[in-house]
Structure I
Amino acid sequence: MALDKFKLIYKKIKKYDTIVIARHVGPDPDAVTSEIALRDSIRLTFPEKKVLAVGASISKFKYFGVLDKQEYDKIKDPLLIILDVPTLDRVDGIENLSYKELIKIDHHPCEKKQADLEIVDDVSSSTCQLIAELLFKTQLKMDQNIANNLFLGIVSDSDRFLLSYTTAKTFQIVSRLIQEYHLNFSHLYTQLYERPINEIRFHGYLAEHLNLTENGLAYIKITPEVLKEYNVDNGTPSNMINDFNYIKEVLVWIFVTLDEKNSIFKVNIRSRGPIINETAEKYNGGGHKFASGARCKTMEEIDDLLKELDKICKYYKESQI
């Protein structure tokens with residue numbers, strides 16, 4: 001990643017008195033921690049600036065930090081920075097915002113340019129890794145709380161450094177965070193992975209009811225009634241999907257949940273070989289080659305998606321013979 005882009009972003013941040021930072025809808029830990037870490041770093045570096053981290057609040061992520069109210073009628077021509085999101089249509093909380101310039105920092109592949117200035121690195125483990133690079137390579141400041149959040153985002157999105165997006169650079173950045181900011185990473189792991197007993201039992205339900213095709217496609221359609229029975233929210237399945245990696249018989253696995261508020265099915269997809277993001281893009285989604293998502297309006301669309309992915313698994317298995 002060219003150093004000059006990090007410097008250009010720093011110059012833009014330095015220029016603006018008001019900055020809004022946003023991320024994708026239905027956020028994961030990397031999205032939330034990168035957003036809060038960058039906000040807190042800019043505030044620490046430039047206390048006189050008005051910096052807002054916006055989007056829907058997620059109760060289980062409150063220990064990362066508190067988000068800001070979207071008081072767009074009180075701000076004028078801010079700089080907007082979007083994180084961990086490939087396209088503007090998936091950004092949360094900017095519907096009524098009129099901004100002057102747009103910066104994007106992301107690690108999802110996207111062919112079309114979306115912003116005035118972009119850092120897009122689809123081989124980075126996480127957006128938090130890119131934010132850490134930005135802070136290390138510019139005059140933006142960091143403290144232990146910011147370093148904690150960056151560490152948690154990197155760990156979460158790399159699935160504890162198990163995914164292929166983990167590189168030597170990932171470990172170099174994490175090592176520097178730990179050494180320079182004296183991180184208690186054992187405690188941070190507890191924060192990230194500790195679960196109440198009802199979530200553990202729900203995890204067991206997922207394993208028990210996972211459907212598996214002969215081609216190696218595993219899937220489960222999770223109803224609102226099941227979520228209510230186990231007293232878990234709609235985001236819980238997506239936080240558990242990486243736990244189902246390394247199942248010998250499974251190549252691609254899918255969790256389907258119903259977003260009742262928006263009347264849409266949310267589909268989380270993971271892969272251990274077959275490329276899935278191109279198929280996800282056909283169903284109002286996208287993402288990485290081996291970690292993607294989609295949003296479908298009907299169960300018929302879900303079934304069509306499952307059929308396409310099952311064929312991809314079949315072709316992949318045949319290609320490995």
Structure II
Amino acid sequence: MDNSRRNFIKKATATGAAFIAAPSLIGSIEASAQIKATDATAPFKLKYAPGVGLFRQHAGQDVIDNIKFCHDMGFRAVFDNGLMRREPELQAKMASELKRLGMEMGPFVIRADSRIQDFVLNTEETRETILNNVKEGVEVAKRTGVKWGLIVLGRYDQRLHIDYQTANAIDNLRYCCDIAEPAGVILVLEPLNPYINHPGLFLQRIPQAYAICRAVNRPSCKIVNDIYHQQITEGNLIPNINAAWDEIAAFHLGDSPGRNEPTTGEINYKNIFKHIYSKGYEGVLCMEHGISQRGTIEGEKRLIEAYRECDSFEV
């Protein structure tokens with residue numbers, strides 16, 4: 001293990017237990033704040049993907065150290081919404097490290113400006129902007145090997161009937177697919193709840209996204225099912241996952257209320273993970289949420305424990 005990781009993982013050989021601490025990384029830490037988990041280095045059953053930087057208290061600020069720490073904790077994927085904004089050299093370095101560790105990266109954001117109207121309009125100007133963004137995203141995907149690019153369909157237009165907006169969004173997405181599909185990139189549409197986090201957006205619910213994907217009718221246009229948002233908008237999570245299954249390419253995670261780690265809210269993530277696993281899902285589940293004990297070693301420890309708890313379902 002290299003020095004950049006500060007030797008924060010110590011493996012016991014007699015019992016197979018692993019004790020993870022970071023005294024050399026952040027100074028003296030009380031014993032109660034150390035991560036202790038007998039299966040800490042065993043891979044999870046599903047590809048839960050921490051956001052790059054989620055474990056700063058353990059892994060520091062360096063992106064590569066964060067990826068390595070996630071791998072050491074048993075995660076086999078990460079995600080990075082800001083991937084497109086990183087320097088190409090760092091993008092390539094991240095891709096190389098993920099490949100070395102046998103990890104994947106979940107969807108990165110190609111276009112998600114919730115302040116503008118774009119996909120719901122039928123103008124040359126908005127379409128040109130959208131397509132230029134997709135072209136940039138395709139170049140990042142080529143550089144990094146990431147398969148999915150996330151799209152938010154922008155704000156709705158109160159002056160235009162919803163059906164016309166839907167038709168415009170379908171047409172614009174077909175143009176996007178013409179660019180993404182030859183490069184092997186899947187565009188994933190994210191419905192966002194209008195009640196708490198994202199008022200005024202056009203795409204709000206999984207059934208709506210499902211209907212649009214079916215209308216676009218391209219293998220490069222799918223859904224990212226954000227379970228936090230879906231719980232707020234329509235609930236009935238497992239039946240809705242089943243109903244939209246053929247159009248779901250990725251998941252986002254977060255408990256509700258609060259949008260923190262599983263076990264902090266009302267969603268039964270252990271049952272949901274078991275169900276997704278039973279359906280043979282092999283994709284990424286992005287941990288797009290906060291930490292209930294934010295900014296602390298203890299909070300990061302509890303987050304990992306929560307995923308171990310929810311991943312402990314029998315198969």
Structure III
Amino acid sequence: MQYVMLIVGFIMLIKGADLFVDGSSGLAKRLHVPTMAIGLTVVAMGTSLPEAAVSVSAAVQGRNDMALSNALGSNMFNILAVVGVCAMIAPISIKKSTLLHEFPMSVIVVGVLLAMGLIGNSVDRIDGIILIGLFLVFMFYTVTAAKRSRISESAEPVTRRIMPGGQCAFLIIFGAAAIGFGGYFTVDSAARIARSFGISENVIGLTIVAVGTSLPELFTSIVAAKKRETDLALGNVIGSNIFNILFVLGSASVISPISFLRNNMIDSIALIAMSILTVCFCAEKRRLRRWEGAAMAAVYIGYIIYITVRA
């Protein structure tokens with residue numbers, strides 16, 4: 001029965017996120033928000049709602065290992081597997097502004113989390129408030145940048161279909177509800193399955209739950225890559241990673257302080273290293289080629305093997 005509930009939870013997470021993104025994107029289009037801003041905010045937050053639901057549900061239930069490992073595992077999956085697979089489908093061109101601003105932000109926020117964990121061996125409520133505050137700063141920066149680009153956006157002819165406001169609201173509310181219930185079912189069933197096999201919740205959070213809750217990012221970015229919407233694909237990944245650390249873990253730690261263990265430190269350092277590796281790949285010709293994407297996907301497989309063996 002727990003396996004059935006786990007599958008049901010994943011389906012609700014994925015479908016709920018899909019509906020939420022559709023509604024939120026429709027609302028963003030009504031507000032004339034440009035593509036990169038949609039990727040960094042609306043799409044990123046929409047596809048990251050499963051991680052938020054799982055981590056917050058885990059914090060409420062006192063399963064803080066699951067909350068932290070899910071966020072770190074999801075970010076590792078995003079930066080290596082999602083970007084890697086997208087590059088294998090179609091080489092990704094990287095804008096200079098993305099290399100100079102958004103990518104460094106995603107690395108810095110993990111560094112902030114690592115520093116907080118090393119200082120007190122936990123991410124407590126004060127740390128959580130600081131992380132949420134940094135998230136608000138990031139949102140302010142993104143919205144400000146979006147406003148600067150609205151002038152050029154408004155000059156372009158409107159050819160895309162604008163979703164009615166009522167339909168946007170329905171999809172957002174229904175999608176959020178599905179995500180909330182799906183998050184609860186996923187955490188509860190995954191924790192029970194982990195205990196029955198004697199596997200730590202940290203490993204389950206870093207693998208099964210992290211990959212499952214990151215499927216919306218994967219599907220969204222793959223579709224974007226196929227359509228040559230690289231801004232949306234990269235904005236989704238970078239925005240999701242920032243959202244996971246600042247808002248998801250910030251909210252979870254405010255609810256219940258999270259212990260920061262040795263393995264969490266290793267995973268945080270590995271995430272920083274892999275993010276820098278991605279930047280190095282992209283910086284050479286401002287382009288992520290197929291073989292580099294394949295290398296990134298291979299590194300992720302190696303990482304999964306490592307965390308499974310270390311358990």
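FYI, it's all coordinate maths here, none of it is from the lab. Just so it is clear, the structure is predicted and the values come from calculations on it, not from any experiment. Cβ atoms are built from the backbone, for glycine too; each structure is taken alone.
Please state which of the structures I, II, III yields 0.95 when FRET efficiency 1/(1 + (r/R0)^6) of positions 193 and 281 (r between Cβ atoms, R0 = 35 Å, to 0.05) is computed from it.
The value was obtained from structure II.
By the measure distance in nm of label points 7 Å out along Cα→Cβ at positions 41 and 257, tell me the structure among I, II, III with the highest figure.
Evaluating distance in nm of label points 7 Å out along Cα→Cβ at positions 41 and 257 on every structure, the highest lands on II.
Could you figure out which one of I, II, III the value 48, 31, 18 for Cα extents along the principal axes in Å, for residues 145-224 alone was computed from?
I
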